[in-house]
Structure I
Amino acid sequence: MKKFKDYFDSVPSLETDRFLLVPFSREDMDEYFEILRDDRVQKYLGGGVPLFDQEPKITNWLNNINDRLLKRKLVFTWCVKSKTNGKVIGRIDLGGFVKQTMAEIAYHYAYESWGKGTASEVAARVTDFGLNELGLRRIQGVVHVENRPSMRVLEKNGYLREGILHHYPFGREFHDVIMLAIVKRSDIDETSGNSALPTKEE
């Protein structure tokens with residue numbers, strides 16, 4: 001049975017009914033940069049994800065997400081592609097691991113994929129990977145207070161709102177954000193009542 005540390009040799013490829021989650025490659029970057037150039041995509045990303053579309057920044061970023069950060073067991077970064085045509089439609093991260101039990105989920109997608117269940121479908125797979133393969137006990141996400149669609153994505157996948165964090169470091173800025181989280185209880189927690197959050201099934 002694989003342990004937490006065993007998953008960090010390379011970014012694991014995952015899939016859903018409609019999408020592939022794979023490591024970013026140089027061939028994906030032009031399509032990804034087009035997503036980042038859209039102000040609608042950048043609106044709730046805390047000052048925006050930088051458009052690093054020149055060398056050596058591209059190579060450095062790819063080396064970081066596919067090697068350096070991975071070896072340090074800091075984050076998984078996936079390129080999300082359509083199974084139908086192979087088009088890059090977004091990115092999802094799972095990282096900020098704490099004691100191999102907690103992590104944070106974050107994502108952004110091309111505007112044309114909004115409202116089609118894309119984010120919910122992919123978040124479901126990454127959440128399942130985190131809880132049931134990595135063995136995490138808690139996955140959390142912070143969402144800009146005005147970004148209601150992103151809150152619904154997490155809530156559809158069993159995340160519960162825990163409250164507002166005021167003037168919170170968010171991207172390159174500070175914003176009021178909503179903290180949402182999903183917790184996987186152990187048998188001990190369920191019998192002792194030590195876990196305050198219900199699971200999705202409850």
Structure II
Amino acid sequence: METDKMTSRLEAFSDGVFGFAITLLVLDIHVPSVTGSESLFHLLAADWATYIAFLIGFFTILICWINHHFMFSYIHKGNSKLLLLNGFKLLVVTFTPFATALLSKYVNTDQQETAVNVYTFNFALMGLSMFGVWVYGFRSGFLKDEPHVVLKTISRYYFLAAILSMSIFILSFVNVWLCLGLSGVMFIIFLFPEQAVSYVSRVRVTSKG
């Protein structure tokens with residue numbers, strides 16, 4: 001069945017999963033117990049990696065949710081295959097708290113590279129799943145009637161997401177800090193999808209004119 005109601009239920013279910021995954025992130029943050037002459041400030045500062053990992057996980061899920069909402073402002077029909085592709089994306093989202101917990105526990109240790117590898121692999125799967133959902137919706141004719149240049153720009157936008165996220169994963173075997181820095185750059189690129197797509201579409205129309 002291809003109905004607007006199906007995509008509405010898909011979005012509602014997805015929003016619930018995104019909210020649950022973000023809630024799980026905070027469970028890795030624990031209130032320190034001060035004993036003797038210990039300083040609460042020093043105990044909090046010593047746990048800096050946990051706070052950084054929480055922020056990384058939060059923005060990873062937040063940006064994924066923003067782009068999910070953006071995509072489904074164009075996708076207005078669906079079928080069981082689209083639900084399965086979206087389900088895989090949600091599987092990756094729910095794994096994100098575990099991946100970021102590994103970062104917080106093993107950063108600056110001998111196991112740091114493996115922890116970053118796991119996180120960036122999860123990151124790559126998120127980029128690929130996002131691209132997969134969009135491409136399937138595009139090729140199946142599930143999109144609203146919008147200017148072709150806009151839809152093609154969005155397709156390239158999410159193809160870029162897949163390429164960048166895979167590149168970051170590969171780079172994690174070379175330099176973990178550089179790949180985490182590039183993850184931050186990717187956050188910026190995909191933080192405002194409406195503005196990015198609108199700007200590139202205008203540039204393409206102008207250049208053709």
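Figure out for me which of the structures I, II the number -6000 belongs to, where helix-only ellipticity at 222 nm (-39500 (n - 2.57) for each DSSP H run of 4 or more, over all residues; to 500) was derived from the coordinates. Attributed to the structure labelled I. Given a value of 36, 20, 15 for semi-axes √(5λ) of the Cα gyration tensor in Å, point me to the structure among I, II it was derived from. Label of the originating structure: II. A value of 2.6 was computed for distance in nm of label points 7 Å out along Cα→Cβ at positions 13 and 45; which of I, II is the source structure? Only structure I yields this read-out. A value of 0.80 was derived for FRET efficiency 1/(1 + (r/R0)^6) of positions 53 and 69 (r between Cβ atoms, R0 = 25 Å, to 0.05); which structure in I, II was it taken from? Traced to structure I. Given a computed value of 1.9 for distance in nm of label points 7 Å out along Cα→Cβ at positions 5 and 101, which structure among I, II does it belong to? Answer for the origin of the read-out: I. In this comparison of I, II, the computed figure 2, 10, 17, 16, 13, 11, 9, 7, 6, 4, 2, 1, 1, 0 for P(r) over Cα pairs in 5 Å bins from 0, in percent, for residues 29-148 alone is attributed to II. With distance in nm of label points 7 Å out along Cα→Cβ at positions 85 and 117 computed over the structures I, II, the top value is the one for II, the highest of the group.
From I, II, which structure was distance in nm of label points 7 Å out along Cα→Cβ at positions 37 and 133 = 5.5 calculated on? The structure behind it is II. 18 is what came out when relative contact order in percent (Cα under 8 Å, 6 or more apart) was calculated for one structure; which of I, II is it? Working through the options, I get structure I.
Quick note: the coordinates plus some simple rules give every number you see, no bench work behind them. Just so it is clear, the structure is predicted and the values come from calculations on it, not from any experiment. Cβ atoms are built from the backbone, for glycine too; each structure is taken alone.
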